[in-house]
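Asks: In structure tokens below, several structures.
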Structure I
Amino acid sequence: MSAVPALELAVQDVAGVEVAASVGARRVELCAALGATGGMTPGPGLLAAAVERATAVEVHLLVRPRPGGFVLVDGELDVQVREVAAAVAAGADGVVVGALSADGTVDTVALRELVAAAEGTEVTFHRAFDQLAAPTAALDALAGLGVTRVLTSGGAPRCADGVDRLRACAVHSRDVLDGAVQVMAGGGVRVIDVPVLVEAGVDAVHLSAKRVVTDDGGPGGGGDDGYEVTDPVVAAAAAAALGASR
């Protein structure tokens, strides 16, 4: 039987790193402003603390300096290359990046520089992948650039609705690329979705397992929106669902 897909949690604080480790996750994607923006690069203090505390889980840093689309404008590649190099120097196990050309294909020039800046640490191409019209061709390009994996919902708002494309990508990676690029399902994943994602043949499942803590910051602190944390109950349930796929 094939190996059980790895579990990756998107986390926004040190407590989230510790939850991930406690449920047996392979990796965390460390990010900020996840619910509001889809994720942005966290500060260096959080990265340093996460690396220090992550004794049983890998830390992969999201490198995304702004919200919005993934076609880079002047100066943004330089910023991202610096962020990747700083993450590697701080001890991150990998980085999560993405860049598209104006024609809707992978920005191979940018990716080549970002992969080089990673200096051999793992590189994940994030959900910019879901903007691509030709995902299998993109997998070929990313394999040639040395990208380790792609994070994708199968082009749908939620993974459960993109299973056919996820399956096609997993088959292409396995049968054409000899597994050179891992396919990680992520985007609106619920625990009940895990079995169908495993059946699709993905290499990993990614979810935030987050909940909102009510905490009123007043007019100068964002009002009563509160903040997001990693829910250990949801995280443990996701790990159990993956374990049941053995």
Structure II
Amino acid sequence: MALEIAITGVQGARAALDGGADRVELCSGLEVGGLTPSLGLVDAVVATGIDVHVLVRPRPGGFVFTATEVEVMVRDLEHLVDAGVAGVVIGALTPDGGLDRHAVKSLVRAAEGRDVTFHRALDVVADRPRALGELADLGVRRVLTSGGTARAVDGLAVLADLARAAFGRIEVMAGGRVDPEHIPLLLESGVDAVHLSARVPREDAGASGPGGGPAAYSVADPVMIAHAAAALT
């Protein structure tokens, strides 16, 4: 059972290492669901030594991408492979809510054998069990899902169904407003991994203003991560 922490910086990677996480999902713009981070940040997080899986998402909003946006994601993936990431996190849908098989195939190919996770775009898909088989056929290793609910702990029945439907062909990772106390229930559902951000608020001591946004921000908490890791043992 693996523990993955969503992070947005080097501090988060170090907190994940200190707290006992197995890997991190690195992104920027976590407040809008996550976006592709800068290459400089990727290099710095890879240098910490933890397994780094990088989100590839070019913009906020929905998961239906144009051919140009898919090409941008492919180029991002090529750079990420060169940067030495352990895995990538992708997702693409058709306007009717199905998998964009063509886009996923292109993105998996560009990942060149790195672990590929299909993110919570899966929660929008109507027939999730069928999608698991399609994604496995396309070379995706795991899916991240809350079971279609805002909180993964509220989607336990669906998560259990997906874990059974996976048949060992693809991993199911539970994520979505997960707190450490939710983890025992998530384990009972049969999922293969748990994903959470484990963030706590911080107030910037420096100057801030209209050009930089609010002074408050959040950071990963190694204590919360350690509690999550302990709940998995």
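Asks: Computing FRET efficiency 1/(1 + (r/R0)^6) of positions 46 and 126 (r between Cβ atoms, R0 = 35 Å, to 0.05) gives 0.45 for which of I, II?
Replies: Numbers: I: 1.00; II: 0.45.
Only one of I, II returns 0.45 for FRET efficiency 1/(1 + (r/R0)^6) of positions 46 and 126 (r between Cβ atoms, R0 = 35 Å, to 0.05), namely II.
Asks: Can you say which of I, II returns 0.95 when FRET efficiency 1/(1 + (r/R0)^6) of positions 118 and 182 (r between Cβ atoms, R0 = 25 Å, to 0.05) is computed?
Replies: It traces back to I.
Asks: Which structure, out of I, II, was Cα extents along the principal axes in Å, for residues 142-189 alone derived from, given a value of 28, 18, 17? Walk me through the intermediate numbers first.
Replies: Numbers: I: 28, 17, 12; II: 28, 18, 17.
It must be structure II, since only it matches.
Asks: One of I, II was used to compute distance in nm of label points 7 Å out along Cα→Cβ at positions 174 and 214, and the result was 4.6. Which label is that? If you can, show how the numbers build up before the last one.
Replies: Details: I: 4.6; II: 2.9.
Working through the options, I get structure I.
Values in this text are rule-based calculations from the coordinates and carry no lab data. Everything numeric here is computed off the predicted structure, so don't read it as measured data. Cβ atoms are built from the backbone, for glycine too; each structure is taken alone.
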